[in-house]
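Structures given as structure tokens follow.
Since every read-out is calculated from the coordinates, none of them should be taken as a lab result. Quantities reported herein were computed from a predicted structural model and do not represent experimental measurements. Cβ atoms are built from the backbone, for glycine too; each structure is taken alone.
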Structure P
Amino acid sequence: MFDVIDELAPKDAIYVKESTSTVGAFWQRVEMREPGSYYFPAAGGLGFGLPAAVGVQLARPERRVIGVIGDGSANYGITALWTAAQYQIPVVFIILKNGTYGALRWFAGVLQVSDAPGLDVPGLDFCAIGRGYGVHSVQANTREAFAQALSEALAGDRPVLIEVPTLTIEP
């Protein structure tokens, strides 16, 4: 998926990233050479991704903003989708859906907590949620579907949510 982003996104794209478990893969596959191309909540701050992507797109309307956000993190700031829809802010939201709070699960393992409650978030349909807020939403289950959805999102002038099912990877 990150290879597709690197291939299709403008070279001056700005990335807002809140998916702790995919940091390594992102850095290995997405080339960023322009100043101000990467925003990440390095010290925590769950829920940063969606609203930050909206804010960065407002601050930098001449560049495309792509938010890469885990499904667990997206739950904390989901109402940013409403703002994007109401004001037609053309940010691209990519929701990586693995059905769990991956970073919290990793921390539970580090702290040797084997029965931490509430780490799984099964059954969420981010496309339905996005549509409910007025954001055009697409589920991309294959590389080809993702490439098509991303191409169309980048060519448009409206907010788009792309839900991508993923495997759980520990940070």
Structure Q
Amino acid sequence: MSLDDLDRRLLTIIQSSFPIVAEPYKQLAETLGTTESDVIERVQRFKDQGLVRRIGGIFDSRALGYKSTLCAMKAPADKLDLAIEVVNSYPGVTHNYLREHEFNVWFTLITPSPEYMDKVLDEIREKTGCEVHNLPAVRFFKIKVDFKLDKQSPTAAAAAE
């Protein structure tokens, strides 16, 4: 996929400065000096070509009272597709990775309470027949990455104006 300067500027802004207004695409268009329909078409192209998976909020689940954990699952080859399908069916699963290891499916789970987390993990074990370990964090590290695609991109402050 070839990106022009406007694509790069738009991608830089939508990573962390997506406008929280009634007409965000219109505001992005004004910031970038283009039309709202152009912005919408570009974002759709990014999605269609796999460059952008989703546009949505990122929330501090701990500040909202939610509990999160890392889980390790041992899914044999004959159960792997089922295991992935079951794990991905839960809305609290935010990441799910396949690894080359005895415990080959690793996922994060966020739930409103420890009790509900236990319930979800029990359901996953029951539906898959797989061993699942709950590995709660001892210490929390928040990792956030923004890719600067264009040196001339508006700053977050300018994009929010």
Seminar exercise, completed: Comparing P, Q on relative contact order in percent (Cα under 8 Å, 6 or more apart), the highest sits with Q
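Where does the value 5.3 come from, among P, Q, when distance in nm of label points 7 Å out along Cα→Cβ at positions 29 and 77 is the thing being computed?
The structure behind it is Q.
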Exercise. Just checking, which of P, Q has the largest value of Cα Rg over 2.2 N^0.38 Å?
Worked result: Q
Problem set entry | Highest-scoring label, criterion being mean count of other Cβ atoms within 10 Å over residues 69-76, among P, Q | P
